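Colleague: What follows is a set of structures to go through.
Each value in this text was obtained by applying a stated rule to the coordinates, not by laboratory testing. This is a predicted model, so every value here is computed, not measured. Cβ atoms are built from the backbone, for glycine too; each structure is taken alone.
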Structure I
Amino acid sequence: MADEEQEETSEAPKTPEEIEEEALEKLGLPFPTARVVRILKSSFKKEHQIKADVKISANQLLGDILTDIARRMDNEEFFTLSIEHFNKAARKYKTVDLQAKRVEKIKNLLIKQKTELEQAIMEIEAAEF
């Protein structure tokens, strides 16, 4: 009896974060929410508080991406799937960053050309007077 009382009193009251974490885990998300939050926070440069709907959406997105990759890998004719099959299936997710970098490079090039054109126009207009 004394052991039971000691176990009951040794439990500390749960923090709001712990209560939220338990509620999120009951949703049946594809990944442990705490791990998803750690990944998000490790990428932040500044301190941020993450709302529950963001945690849920990030977790679901990761699950959707992995499901899509698995379906693409399932189309392979091979019984044993290798890293090449995974890379092929995940290519569209890996190239998003590359595409963004290409767009930024083109944008910077166009800004530079615009500046050069404006400068040439100013020189032509100055020469006319």
Structure II
Amino acid sequence: MVSKLRIQRIAERIQKELSEILLFETADPRLEGISVTDVQIDRELAYANIYVSAIDGSERSQEIVDALKHASGYLRYELSHRIELRSFPQIRFHWDPTFERAERIERIIASLHEENDQGQEDDQEQGNLSL
């Protein structure tokens, strides 16, 4: 078993190195504009779950995940040469919907503020009419 601190350090290193590989060394146009948002490794270092997001949002999520799965052998090979581990974990890619969810929540909050501001303006207008 590996300590939680070591797993966290390995996950951070995988995230950093993979981000660099995707940014500078990958020629696949389907992988442009993506970012690695999180890496989670199991306690046995058998699997690394890698979460990605893109500027385009979830419109291209399936295309991006498919491209990453297609390139997973190459990416694992490159990562294993940059990060020294006795056995490098298998990598699995997942879409991270956090940004879309946060954007949706922000829109809802903004619309509630607009409704509240509109309600206050209506109350003020009714108060002026009754004077």
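Colleague: Where does the value -26500 come from, among I, II, when helix-only ellipticity at 222 nm (-39500 (n - 2.57) for each DSSP H run of 4 or more, over all residues; to 500) is the thing being computed? Each step should come with its number before you reach the end.
Modeller: On the way: I: -26500; II: -19500.
Going label by label, the one that fits is I.
Colleague: Further, regarding this structure: For which of I, II does Kirkwood radius over Cα pairs in Å, for residues 28-91 alone, calculated from the coordinates, equal 12.7?
Modeller: II
Colleague: Out of I, II, which has the highest value for distance in nm of label points 7 Å out along Cα→Cβ at positions 20 and 100?
Modeller: Top value of distance in nm of label points 7 Å out along Cα→Cβ at positions 20 and 100, among I, II, belongs to structure II.
Colleague: Where does the value 9, 19, 21, 18, 13, 10, 6, 2, 1, 1, 0 come from, among I, II, when P(r) over Cα pairs in 10 Å bins from 0, in percent is the thing being computed?
Modeller: Label of the source structure: I.
Colleague: Can you spot which of I, II the value 9.1 was calculated from, given it is mean count of other Cβ atoms within 10 Å over residues 12-19?
Modeller: Answer for the origin of the read-out: I.
Colleague: Now for a different question. To test your reading of the models, identify which of I, II gives 16 for relative contact order in percent (Cα under 8 Å, 6 or more apart) when calculated. Let's see the in-between values first.
Modeller: On the way: I: 16; II: 24.
The read-out was computed on structure I.
Colleague: Which structure, out of I, II, was distance in nm of label points 7 Å out along Cα→Cβ at positions 52 and 116 calculated from, if the result is 3.9?
Modeller: Values: I: 5.6; II: 3.9.
Structure II accounts for this read-out.
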